[in-house]
Structure I
Amino acid sequence: MEIYKIAEDGKENRNSVITNLKPGVKNPNRVNVFVNSEYAFSLDISQVVDLKIKVGREISEEELLDFKKASEYGKLYQRALEWVLLRPRSEKEVNDYLYKKIYEKKLDKNYINSIVEKLKERKYLDDVKFAEWYAENRFVKKGVSKKRLKMELMKKGISNETIEDVLEKRNDEEEILKMVAKKRGKYTDEKLIAYLVRQGFSYSEVKKAVEDSGEGSGENAEG
């Protein structure tokens, strides 16, 4: 199916001219652009509008190169957008993802900051909301210490200030009780306390929770 097509009158045109626009086969939100009757690049619909792409427009070699770069940028942005829509991501995760894609395809590194900023502007990327989501969903049933959460969030590139704000009201006591209930039958008191301390919980809170829960009967500790 053709969107637009310039009439061919058999005359040779030495200038580069946009001669045809066709919807993408795999992605109907992208438009295939033909220059001098040959496929040249593809753009998403918003780019077509922003760049004033239309049949009959004459373009220079420099403009053609710019449009091809815009095409690369649009594809990379779309991949990043689809990736962050799967689940919340941190800025660092997106940066790492984009660096990998750029390295694989040998694209312009300057795309990264532009794409990250665009995702932030459109509210698809927010480190505070990511940290809140991560803290809320990490080991919901199993339990996890604030210390461990803090270390994991730091690895995700979240600032100390944001981490402290997000974890301020988190209660380690509730998390300890989750883990005591789950591991009680596998450990003696001594080994259960040691295990929970290794998970980042404080010794005093762990000792009290274990003693209050009754004596354990397990003999094997997890490595």
Structure II
Amino acid sequence: MSAVQSPLRFRLYLISDRRLAGSSGGLLAAIETALAGAAEVEPPGSVAVQLREKDLEARALYELAGSLRSICSRFRSPFILNDRVDVAIAAHADGVHLASTSFTVADARALLGRSGIIGVSAHGADEVTKASDDGADFAVFGPVYDPTSKAAYGPAKGLAALSDAVKAAQGMPLYALGGINPSRTAEIAALPSNSRPSGIAVIGAVLGSTAPGAAVRDLLHSFKTL
């Protein structure tokens, strides 16, 4: 059963990287700890999880997705799978996240139905506008700052480009990715309301921490002005 409530309510989009999670007991333990930490200070659904393990074969990805689906359901957190629409359907994920070279939004919608969440990666205002026009439910824009845990798509875009992307989203939720930490989160949260994203997307800031629950709480607290 879907954990999602409409409209989208999450403010933090946690993207997986199992290679970073060793210091906190492995990926599943790190994500469970992160969601438990969020639950101490925020209502259910404030954190969404994307499973992004692009090197895994289908069966291994499906098995990991099943375990993560169970954890996310317990915390009523949206669970989104990167790219693999087939595995997302099999694992009862709430939706998929698409790269620019992946399925079109229309193709994913035809497979997932109207209730499925579809996110899109964007690296410029034009891509954000296209995602909105195509009917995506949200977009992730970046890198805003130099990322620490994911290869950059060119140099950091900066806050001015982030503001332009928010305006290009035409009301579609947009999340800032790349080099996010609590001080930068506060900087993003201080942007004018018409330039401010719906939330932040992180990888290393949480999964690279030895205390994922505290890391999530710090990020959410820094974003409290939204």
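Since every read-out is calculated from the coordinates, none of them should be taken as a lab result. The structure displayed is predicted, hence computed values, not measured ones. Cβ atoms are built from the backbone, for glycine too; each structure is taken alone.
Quick notes on this one:
- Answer label among I, II for the case where helix-only ellipticity at 222 nm (-39500 (n - 2.57) for each DSSP H run of 4 or more, over all residues; to 500), calculated from the coordinates, equals -16500: I
- Percent of Cα pairs over 23 Å apart - structure with the largest value, from I, II: I
- Structure (I, II) behind the derived value 63, 25, 24 of Cα extents along the principal axes in Å, for residues 38-165 alone: I
- Origin of the derived value 22 (relative contact order in percent (Cα under 8 Å, 6 or more apart); candidates I, II): II
- Comparison of I, II - label where distance in nm of label points 7 Å out along Cα→Cβ at positions 142 and 182 is highest: II
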